[in-house]
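Values in this text are rule-based calculations from the coordinates and carry no lab data. Small disclaimer: the values here were computed from a predicted structure and weren't measured. Cβ atoms are built from the backbone, for glycine too; each structure is taken alone.
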Structure 1
Amino acid sequence: MKNLVIENKGDQMILKINKKSYDESYLISLVNRLEIEALAHKSEFSANILSLAEQINKDWWENNSEKFLKGIKK
C-alpha cells in the first residue's frame, strides 16, 4: 500500500493513510488545521483583515506597553 491514497467518490474525497507511516498526533493536528483552513476560506476574509489586525496590535501596544512592561528594564 502507498503511504497516501486519495479516492474521488461523487462529492466526497476519501483519504487513505498507511498508519505505519504517520504519527497519529501529527495526523490529528493536520486534520485540525484543514478544518481551520476550511472555516477561514468559508469566512471569505480579504487581505485587509491582516492590516486591520496589525493596526489593532500597534494601537494596543501604544496604549498599554508601559503598563504591560512595568518593572522590566529597557
Structure 2
Amino acid sequence: MSPVTRYALTFPGNPGTQAPQDVVVVERTSAVGPGGHPVYEDASGIVRAEISEAGEVRMLATGGHQNPHVPVHAQPLP
C-alpha cells in the first residue's frame, strides 16, 4: 500500500450557527512533524497538519498567535 499523498480535512462550522463545515485539501510535504509522521499542507501553506498512518491529526501552527482548530475528520483522497 502506497502512502497517502492528499487528505480532505473537515472542520466544524461556527458554534451556534448554521454555517457549513469547512473542507480543506492538504498535500504531503517532505517535512516530518514532531511525532515523526508526514506533514501535509494546503496550497496557501497556512493549514499544516501532521497526519499518522492511522489518520490521527495534529494541527501545526504556521504563524505567531495562531490557534488552529482540530478537524473533525481526515479523509484520504486518491
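When helix-only ellipticity at 222 nm (-39500 (n - 2.57) for each DSSP H run of 4 or more, over all residues; to 500) is computed across structures 1, 2, the figure 0 traces back to 2.
Using the calculated result 8.0 for mean count of other Cβ atoms within 10 Å over residues 14-21, pick out the matching structure from 1, 2. The read-out comes from structure 2. Sorting 1, 2 by distance in nm of label points 7 Å out along Cα→Cβ at positions 6 and 22 from high to low puts 2 first, with the largest value.
One of 1, 2 was used to compute mean projected area of the Cα convex hull in nm², and the result was 5.9. Which label is that?
Values: 1: 9.6; 2: 5.9.
The read-out was computed on structure 2.
Computed over structures 1, 2, relative contact order in percent (Cα under 8 Å, 6 or more apart) reaches its largest value in 2.
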